[in-house]
Structure P
């Protein structure tokens with residue numbers, strides 16, 4: 001007889017995922033941790049602006065955004081563990097955010113073409129206003145050299161996906177065509193580093209060890 005889906009979960013309340021990312025939800029679903037989705041209502045550009053002006057690194061900005069997203073949702077759910085997440089991308093000292101439109105997406109792809117960049121995936125767990133755990137994991141992504149005809153075809157095919165993620169790509173779908181090599185944990189690349197997340201939840205007693 002198979003175990004119920006939440007056999008490993010020791011919390012009374014389900015986890016709350018403070019993200020509307022379908023990739024993150026799919027990853028979390030694979031763990032059989034019971035969770036509900038309540039996306040944080042956070043203006044990311046406004047929230048990151050002071051840090052960008054002060055010269056903060058992309059990793060630091062991603063961690064800040066993950067934290068404020070978790071805080072925003074946790075304020076209304078005192079008994080739940082809330083999981084916030086964010087991804088940032090850096091090409092050398094240049095930080096990228098989600099493109100606002102097709103032109104901005106294509107500009108990002110042209111800059112990343114033929115280059116290796118760092119993709120940072122930050123997570124933060126909060127309950128009752130207390131930060132329980134946070135980390136930022138790194139993947140190294142090298143794009144192949146992209147021709148203008150390819151970029152036009154990619155943008156036409158990607159449609160709304162073009163502005164859904166930092167760097168204008170999603171490697172779990174059409175974005176895989178962009179890359180020459182990828183070094184990093186799969187779940188980190190998709191925006192939810194599961195290995196450190198699950199390790200903490202076991203240490204915390206939230207998951208069966």
Structure Q
């Protein structure tokens with residue numbers, strides 16, 4: 001799963017890495033802890049506007065939703081069941097890159113999870129990377145506001161992450177610079193299961 005992440009880089013560094021420009025750079029604020037359950041707006045690159053960095057709300061709201069309460073259940077989307085879930089099956093081809101430089105996970109130290117060790121998971125040298133995401137456009141019924149929102153796609157944990165997220169053994173779909181375009185192009189979703197990547201885990205006191 002992935003409910004807590006971070007993005008501590010400067011806007012200019014993000015623009016340089018992704019060869020794209022913020023549509024409103026003043027809205028961007030670097031953060032060391034982004035809590036998904038606060039449904040924040042975070043930087044993404046959507047498949048329809050690849051040269052623009054937009055800020056979408058974390059927690060996907062399907063176009064058919066009556067209100068936004070569903071978003072607390074759609075922070076993540078399991079890659080294995082995307083085609084089955086009503087919230088996700090109509091937007092599987094609405095791909096986006098969720099920009100990050102780390103996320104947090106908790107390792108259970110006892111069978112019931114009463115004691116846990118928090119870890120920060122990053123790329124070597126704290127590089128920028130992306131989660132594979134899907135997005136949706138929803139119209140707020142009262143105000144008419146258009147809300148773009150996303151879900152981070154998750155998969156079975158690889159060997160490295162299974163030792164850390166040892167309760168659920170899940171992890172976000174993590175993309176490298178080399179396969180970000182393939183994700184946006186809509187390559188078969190199963191291609192991105194169980195990513196083979198080098199990650200670094202830092203224990204947080």
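Of note:
- Winner on distance in nm of label points 7 Å out along Cα→Cβ at positions 99 and 115 once structures P, Q are ranked, highest first: Q
- Which entry (P, Q) yields the derived value 3.9 for distance in nm of label points 7 Å out along Cα→Cβ at positions 19 and 35: Q
- Per mean count of other Cβ atoms within 10 Å over residues 139-146, the highest-valued of structures P, Q: P
- Per FRET efficiency 1/(1 + (r/R0)^6) of positions 43 and 67 (r between Cβ atoms, R0 = 30 Å, to 0.05), the highest-valued of structures P, Q: P
- Structures compared: P, Q; top value of distance in nm of label points 7 Å out along Cα→Cβ at positions 107 and 123, i.e. the largest, recorded for P.
- Structure from which -10000 was derived, helix-only ellipticity at 222 nm (-39500 (n - 2.57) for each DSSP H run of 4 or more, over all residues; to 500), options P, Q: P
Every number here is computed from the coordinates shown, using simple stated rules; none is lab data. Just so you know, these numbers come straight off a predicted model, no measurement behind them. Cβ atoms are built from the backbone, for glycine too; each structure is taken alone.
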